[in-house]
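**Q** Alright, structures below, take your time with them.
Read the figures in this text as sums done on the coordinates, not as results from a lab. Small disclaimer: the values here were computed from a predicted structure and weren't measured. Cβ atoms are built from the backbone, for glycine too; each structure is taken alone.
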Structure P
Amino acid sequence: MTARFLLAESDDAFLAGAARRYTHFVDIPQLPQRVWAALTSDDTLVSWSPVITAARWTSPRPFGVGTTRVVTLGRVVHLEERFYRWEEGAQLTFTVDAASIPGLTRFAEDIALQPTPGGTRLIWTFALEGNPLLRPLLTAASPVNHFVTRSIARGIRRAVPPTRQAAGR
């Protein structure tokens, strides 16, 4: 990452109350273990989202609290992520420590998996905050941000297509 702008650490209170918060529910006709495997794979995000052009784990396996990765959006914006929650097979949450663009003050995501009779419900929350100069732009761009974050969350369906077993439940 060439330019590096530090962000304030995010936590669960920020995720719950951020002014720019987008939560998406995605029902996936697949077992939670398969969805988790897609979320933690080496090609995570890139294999199902055209918005994410690179994702590189910067911590060795096995992953857990403290795991880091760098994600690139559109070959332009680089985000350094650090996971502060890692409940194997069920939930992961990260804060963005640094970005390659100025203006963001906090950014976090939470991804939770819930078993359902038909497979898995994925609940993906994105929360971001900008500095005072960026806030009006974030407000104006909220519909676009909602669309983009929804496309990322829904895209995971491509990474975990239904099997006959999951589809026939």
Structure Q
Amino acid sequence: MQFRERIANLKDFNEAFELVKSVVLQKFRMHRAGLSLILQMMPSNLGAYHMLGSNAIVMNSYLLAAVKKIACSTEEYNSYMFMVLAHEYLHSLGIVDENTVRQMTFELCKWMLGDDHTATKMAKEDPSTIYPELRSLVQSQFSSDFQVVRNFDRSNQTYIQ
């Protein structure tokens, strides 16, 4: 199955992350396992973050919901989810420089999806390039509530659950 089709048919965060790990390994020969995904409402200028030295990626549930609402298709929403997870996964590999990670995320998306794909366009600039409505969102606080995504990075789990 081609990468574009795989993005279009992603069912959840887990499938998206398995694809992220696979293509990062193919493109950059880098890999790590044992990550968790946490969804949390946070300021609208922050899509996600990875705390250096941790095993968690935290995605902005507020922006995810906004993109899901304004995206024209499931493929567009999946493209956003994929691009953000790829970006944070690269940080989790120890690449701390933001500009380097942005460039690598763009190169990855371009390599697998081409210049004209939504994920590539978002990685090149910013998600608000595709969704200008995101610029008008005003959420300025972190919520103390969060959701841990179950079975995330499950290909690393070799034990019986």
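**Q** Could you tell me which structure in P, Q was used to calculate semi-axes √(5λ) of the Cα gyration tensor in Å as 21, 20, 16?
**A** Values: P: 27, 17, 15; Q: 21, 20, 16.
Structure of origin is Q.
**Q** Same structure again: So if we calculate FRET efficiency 1/(1 + (r/R0)^6) of positions 44 and 140 (r between Cβ atoms, R0 = 30 Å, to 0.05) for every structure here (P, Q), which label has the highest result? Don't skip to the answer; put the middle values down first.
**A** Numbers: P: 0.50; Q: 1.00.
Once FRET efficiency 1/(1 + (r/R0)^6) of positions 44 and 140 (r between Cβ atoms, R0 = 30 Å, to 0.05) is tallied for P, Q, the winner is Q.
**Q** As an exercise: distance in nm of label points 7 Å out along Cα→Cβ at positions 20 and 108, calculated from one structure in P, Q, equals 0.7. Which structure is it?
**A** Working: P: 1.6; Q: 0.7.
Among P, Q, the structure yielding 0.7 for distance in nm of label points 7 Å out along Cα→Cβ at positions 20 and 108 is Q.
**Q** For the read-out percent of Cα pairs over 18 Å apart, for residues 4-75 alone, a value of 58 was computed from one structure; give its label from P, Q. The partial results should precede the final answer.
**A** Numbers: P: 58; Q: 51.
Of the structures listed, the value fits P.
**Q** One of P, Q was used to compute distance in nm of label points 7 Å out along Cα→Cβ at positions 68 and 84, and the answer was 1.6. Which one was it? Walk me through the numbers before you get to the answer.
**A** Values: P: 1.6; Q: 1.0.
The correct label is P.
**Q** A value of -7000 was derived for helix-only ellipticity at 222 nm (-39500 (n - 2.57) for each DSSP H run of 4 or more, over all residues; to 500); which structure in P, Q was it taken from? Display every interim value, and only then the final one.
**A** Details: P: -7000; Q: -14500.
That value comes from structure P.
**Q** Computing mean count of other Cβ atoms within 10 Å over residues 60-67 gives 12.0 for which of P, Q? Before the final figure, lay out each step's value.
**A** Values: P: 12.0; Q: 19.5.
The correct label is P.
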